[in-house]
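Enquirer: Read through the structures below before going on.
Please treat every number below as a calculation from the coordinates, not as lab data. On a predicted model such as this, the values are computed, not experimentally measured, just so you know. Cβ atoms are built from the backbone, for glycine too; each structure is taken alone.
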Structure I
Amino acid sequence: MKKLLVWFLRFLPLFYMAAIWIMSSNPANALVELPNQGVDRFIKESLHLVEFGILYVLLVVAALTTGRFTPVLSFAFMGVAILYGLLDEIHQSFVPYRSATLIDFIKDVIGVLAASHFIHHAYFSGKFVRLGRVLRRIEKRVRVL
């Protein structure tokens, strides 16, 4: 059962990336549209701040299953999440009823940088002690030697 969990956590970033791709292949209102246009737009624009930060976190959790999470790997995952955000914006520019903007990409980058700041410092610097404990507990429970 543990091996199944480990492999699920390792493939979860890829599933998440596929979900992002599928969602951005559709018009913005294809999946959900709230009755209030202003609220709908605000929520969807705000999601840029968390969407690619979540991708970074999922990549970190996948690395924790190996017990080899390093600062270099953390920065590499930042790069992967940011580049995927850029790829997503480029992809959206070809989708009818979607748009690609620099401000959306900047929001994607900010989300990755915020998530990586907390994860990186919690795991490597001893700041954010509770988060560091959670990360080490995850690593301890799912690491495969």
Structure II
Amino acid sequence: MDTLYTAEALSTGAGRDGRVVTSDGTLDLTLAPPKELGGSGDGTNPEQLFAAGYAACFHSALQGVARQRKIVIQDSSVGGRVRIGANGEGGFQLAVELEVVLPGIGPDQAQELADAAHQVCPYSNATRGNIDVTVQVSDD
């Protein structure tokens, strides 16, 4: 791989119950497990960070695919949901749902763009074959 950019972050404290800071200081967050996992819920958790990162990355891939195809998309959005659960083997696993909204684009063309974005998005490529990822096109 020819590296174009490297992001760095440092986790301190007790992992899910601590702090995470990027090397440039632009991200500095208190982490706390969600209440559903026995935590206080008084901070951000890794699943929220993953959902935000995946949604933003996928949205960029979607816009890039549309530009390549000379399709103008406006007011688009991508929502990310990351679920965590037991894997039945003593560990945990993730599943992702991405909801794509492309106002003014027909459902077939919107799904085609979303499917193409799923092939080029780095998060999709990293997770493919490792976790369940569902990409759904919605009109709202």
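Enquirer: For relative contact order in percent (Cα under 8 Å, 6 or more apart), which of the structures I, II scores highest?
Expert: Working: I: 33; II: 17.
By relative contact order in percent (Cα under 8 Å, 6 or more apart), the leading structure of I, II is I.
Enquirer: When you work out distance in nm of label points 7 Å out along Cα→Cβ at positions 74 and 130 for each of the structures I, II, which one comes out largest? Each step should come with its number before you reach the end.
Expert: Values: I: 2.0; II: 3.8.
Biggest value here belongs to II.
Enquirer: Suppose you compute helix-only ellipticity at 222 nm (-39500 (n - 2.57) for each DSSP H run of 4 or more, over all residues; to 500) for every structure in I, II: which one lands on -10000? Show your work: numbers first, answer last.
Expert: On the way: I: -25500; II: -10000.
Derived from II, not from the others.
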